[in-house]
Structure P
Amino acid sequence: MKVAVLGCGTMGMTHIENFDKMSSVELVAIFDTNELLANQVAEQYLTTAYTSFEDMMKEKKPDVVSICLPTNFHKEYVLKIADKGSHVICEKPIAPSMEDAIEMVKYCEDKGVRLFIGHVVRFFPNYVDIAKKVKAGLIGDVGVIHTKRVGSNPAQARSWYKDSSGGVILDLMIHDIDFLCGLMNEVTSVYALNKVEQGHDYALVTLRFGNGAIANLEAYWGYPGPFTTAVEIAGTEGVIRYNSNESISIKIMKALDTLNDQANTVAVPQSPALHNPYYYELKHFIECIENNEDPIISVQDALMAVNVSLAAKKSAETGLPIKIDPIIQL
């Protein structure tokens with residue numbers, strides 16, 4: 001299956017590296033407006049670089065195109081790719097607004113192409129195991145959940161960050177929002193706090209679910225330490241806990257120089273698995289196309305994650321709890 005990747009940033013390189021490892025995939029092209037970078041990456045992975053999207057699609061005719069561009073470019077390129085008849089893999093979130101997201105889903109359906117959204121946390125072994133244990137009833141009925149996702153990304157402090165990514169809720173916390181929506185199903189209301197200062201973007205969000213359970217989600221860009229994720233789920237018969245740093249015996253937290261340290265990087269959580277979770281995610285999407293199967297993450301899931309994230313942003317802006325209306329089934 002011929003695959004092309006849009007973008008040679010951190011996420012683009014993550015997709016390129018993992019597609020390159022798949023025997024069933026041929027990485028036929030990469031696209032980036034930075035010609036020097038695109039050529040360097042193409043030389044490294046023995047593929048073809050393009051700075052023209054139209055030329056790439058015309059000459060290579062990829063079966064699948066992977067979008068690893070800033071969120072505000074997702075809609076434009078999803079529609080362009082669908083027009084060419086190629087299937088689409090798009091990094092999360094699907095779009096910065098519900099209107100754009102719904103239009104993208106409907107457009108791909110009308111064009112007869114598959115659309116997959118990369119909510120990769122569902123492929124992390126720790127989170128897969130947590131979900132299996134909760135759904136098996138190991139801890140009884142879930143009552144309270146706490147999640148944490150923090151990283152020291154000074155690039156997020158740049159002036160373009162909020163407009164291009166949607167801020168820490170839509171950019172980072174959406175991972176845990178999607179995971180909990182898949183685990184607990186219906187979110188009925190959301191209340192949020194969000195503090196943004198130079199080099200720091202912190203949010204605390206409370207979700208209430210249809211069964212009465214409550215979840216408190218914490219996300220923070222600007223954290224003075226390593227990228228950290230944590231989950232604690234308490235039920236009537238026990239507690240499940242996970243923290244990515246628990247195996248570290250000595251921890252030193254050092255504040256980064258926001259002007260120099262990792263200025264152009266995005267944290268990619270690590271995993272002890274043979275392949276990283278992005279490999280399993282992308283492989284799953286490819287197999288869904290090959291076998292005409294439904295993905296673990298549906299477009300309906302992607303819409304719900306954006307819907308709840310945007311409600312959280314609205315709550316943070318207004319100081320009021322926001323009721324979550326059901327997503328229209330498409």
Structure Q
Amino acid sequence: MPTDTMRAIRLHEHGGPEVLRQDEVPIPVPGPGEVLVRVHAAGINPPDWYLRDGMSNLPPETRPKFSLPVIPGTDVSGVVEAVAPDVDGFAVGDEVFGLLRFPSFEGAGYAEYVAARASDLAHKPTGIDHVHAAGAPMAGLTAWQFLIELGHDHPSPFQAARHRPVPLGPGTTVLVNGAAGGVGHFAVQLAKWKGAQVVAVASGGHERFLRDLGADEFIDYTTSRPEELVHGADLVLDAVGGPRSSRFLRTLKRGGSLFPVFFGEFDEEETAKLGVTVTGTQVRSNGAQLAELGRLLDTGAVRVAIDSTFPLADARAAHERAAEGHIQGKIVLTAA
């Protein structure tokens with residue numbers, strides 16, 4: 001069994017990457033329905049830096065509650081160290097990965113140990129290592145819940161209507177904006193897995209990477225305007241989102257859909273006139289869906305691209321890398 005304390009990265013205040021501090025803290029004790037995981041790797045995601053800077057980019061009514069100090073991080077891969085008596089399906093020594101407690105900010109993944117809800121976990125695919133497994137949960141489940149199956153009935157804080165994925169298959173065209181990033185590179189692969197024609201939008205340096213993932217067409221947004229080149233698409237998955245997402249409305253055919261991963265601003269009259277729909281959701285932890293994604297990772301049908309890795313103690317450098325942009329895949333912290 002481990003000793004009583006562990007290393008963890010905590011926020012004692014909000015600010016830039018420099019506020020990430022390594023502390024010695026007690027190892028958590030798993031409660032009912034939980035397991036204790038020895039973390040080997042932890043993925044970095046946008047909500048981590050939203051939390052770090054105080055979530056100033058989110059509307060106040062959508063901000064989860066939390067108190068400082070707090071351990072950031074939701075994506076982990078590691079080995080089960082202890083299991084609560086009421087937990088079935090996991091045993092000490094199992095390799096697991098998961099998106100922990102999202103959309104709350106109680107995942108506490110930037111640490112050597114974490115108490116995780118068993119329902120948030122899946123067995124780690126045997127065909128990939130902990131670094132690649134830690135890069136999969138949030139980004140992979142976001143793409144899955146947007147494109148394949150929502151898997152929950154929780155309302156989105158960004159819209160009243162329930163999100164409904166669009167059936168994908170041969171004859172459907174999907175444009176993925178921000179295709180080289182975490183969510184984007186999963187979306188490209190999942191759309192191809194379903195048989196769709198995929199148009200990938202990213203900066204020019206990512207073309208070979210995205211074509212290797214299966215993109216049928218590539219548009220370099222630094223030299224071309226995708227909204228002027230693409231017409232008649234069935235679906236746009238905008239992994240960038242934000243206020244400029246509406247420019248992709250005119251790439252869609254009538255009856256098409258735009259899915260902004262990060263909420264944007266849209267004119268209801270314009271969408272009605274174009275005959276298109278805009279809908280989104282908020283990714284939620286789901287061990288069962290992660291197990292389905294894990295089977296695709298195990299067979300190589302989907303893979304995780306790793307942009308860079310940093311030791312847990314260098315979380316600040318990892319966040320600085322994230323701030324540079326033009327990320328190819330995922331940034332991961334190594335804790336083992």
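The numbers here are math on the coordinates, done by the rules we state, and not lab data. Since we're looking at a predicted model, the values are computed, not measured. Cβ atoms are built from the backbone, for glycine too; each structure is taken alone.
For structures P, Q, calculate distance in nm of label points 7 Å out along Cα→Cβ at positions 36 and 284 and state which one comes out highest. Going through P, Q one by one, distance in nm of label points 7 Å out along Cα→Cβ at positions 36 and 284 peaks for structure P.
As an exercise: helix-only ellipticity at 222 nm (-39500 (n - 2.57) for each DSSP H run of 4 or more, over all residues; to 500), calculated from one structure in P, Q, equals -6000. Which structure is it? Value -6000 for helix-only ellipticity at 222 nm (-39500 (n - 2.57) for each DSSP H run of 4 or more, over all residues; to 500) corresponds to Q out of P, Q.
Comparing Kirkwood radius over Cα pairs in Å, for residues 116-235 alone across structures P, Q, the highest figure is found for Q.
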